[in-house]
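Every number in this text was worked out from the coordinates using simple rules, so none of it is lab data. Every value quoted in this text rests on a predicted model; they were computed, and no experiment measured them. Cβ atoms are built from the backbone, for glycine too; each structure is taken alone.
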Structure I
Amino acid sequence: MGADVIYLHGYFSKLPTNHQKMRVIQFEGIQDLSDKIQTIVKGEPIYAVIMTAAISDWVVDKIIGSNGEIINNLGKIPSESPPIIHFKKAPKLISEIKHWNPDVLLVGFKLEHSVDVDYLLDRSKQRMETWRADYVVANSTGSLYSDATSHYVLSKDGSVQTISKKSETAHAVIHILDSN
């Protein structure tokens with residue numbers, strides 16, 4: 001497979017060993033990532049998006065000081081007394097990708113705390129519909145610490161492939177890209 005790869009990554013992300021062969025773009029925060037993905041997906045001939053990022057469900061809305069004043073979160077927070085931090089729901093970027101480019105092949109990842117396979121598959125199917133994804137790779141948090149934990153590749157046609165190792169999951173995703 002001789003694909004041109006665009007790799008978007010956060011500030012502390014570990015780059016792949018072959019990143020010199022990719023177009024590497026760093027982002028800082030959810031809005032920056034959203035802007036960059038939208039620009040790429042709308043403005044370039046993109047075949048597929050593989051969304052592996054574990055994006056936060058919550059972002060800071062405002063920070064309030066001990067006297068009730070709103071603290072500008074771009075500067076230093078005073079250390080005299082603890083602030084009150086208000087959060088708001090973060091946008092689900094993966095849900096926007098098919099709006100920006102309905103023809104792109106979308107592969108999402110769904111991580112769940114539960115090791116119950118039925119629960120994991122059910123939640124992943126729900127997300128597949130919400131995201132309008134073509135495929136979803138489902139895994140439990142146990143897979144973060146071990147290579148030998150099952151992953152499940154769900155297709156929008158309803159099929160489910162069980163995979164026993166992370167490296168095999170990567171090969172399965174490459175096979176998806178090759179066969180579509």
Structure II
Amino acid sequence: MNKPLGPEVVRVDARTAIALVNADVMVGKAFRYVFKEKKFPYDLQGLLSIVTSQTYSWEGTATTTMAHEAGCLYLEKGKGAIDRRLREMENVYIVQRQNEENGTIWHWNLKNTAVQRAMEEVGELRLKINEVVALQVANPEDPTAGSHLVPAEVYYNVVAKKLERDAASEGEEL
């Protein structure tokens with residue numbers, strides 16, 4: 001049985017805990033689920049999302065400069081670190097192409113339609129995750145709130161473990 005830590009312990013409420021972490025954890029799980037990877041680091045998720053979204057904005061490609069700028073802002077890393085991470089994804093998820101008009105500016109593009117479809121699926125899951133989190137915040141005492149909206153492999157609720165521990169503690173006290 002866990003002892004209370006005392007009145008000096010400061011903690012947030014369930015709604016705040018849910019709002020702070022559940023969406024981020026589920027998005028990471030969504031990338032691993034869709035791409036069938038055991039690991040898919042946060043910075044790679046971000047950079048692949050940037051390149052993917054820029055293919056819409058820039059007629060099918062993301063300029064290297066734009067990818068670096070957005071990556072630096074999103075991940076708070078320098079251009080060299082962003083470039084290394086982009087290179088790690090090269091030929092797996094993205095490819096670099098030379099501009100046919102001037103032959104010097106390089107553009108990033110998704111490697112193939114399979115990556116495009118996977119990112120579209122991640123995008124759809126992200127929209128569902130927003131709905132899940134809204135349900136979780138509205139029902140913080142329900143450890144399964146919104147779980148019907150996403151695959152079990154993607155679902156996460158930070159309050160579920162606490163609720164399980166609380167229920168177990170009540171059982172010990174009886």
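Observations on the model:
- Origin of the derived value 19.0, 61 (Rg and Dmax of the Cα atoms in Å, for residues 61-164 alone; candidates I, II): II
- Comparison of I, II - label where relative contact order in percent (Cα under 8 Å, 6 or more apart) is highest: II
- Mean count of other Cβ atoms within 10 Å over residues 85-92 from the coordinates reads 15.0; which among I, II: II
- Here helix-only ellipticity at 222 nm (-39500 (n - 2.57) for each DSSP H run of 4 or more, over all residues; to 500) was derived from just one of the structures I, II, and that gives -9000; the source is I.
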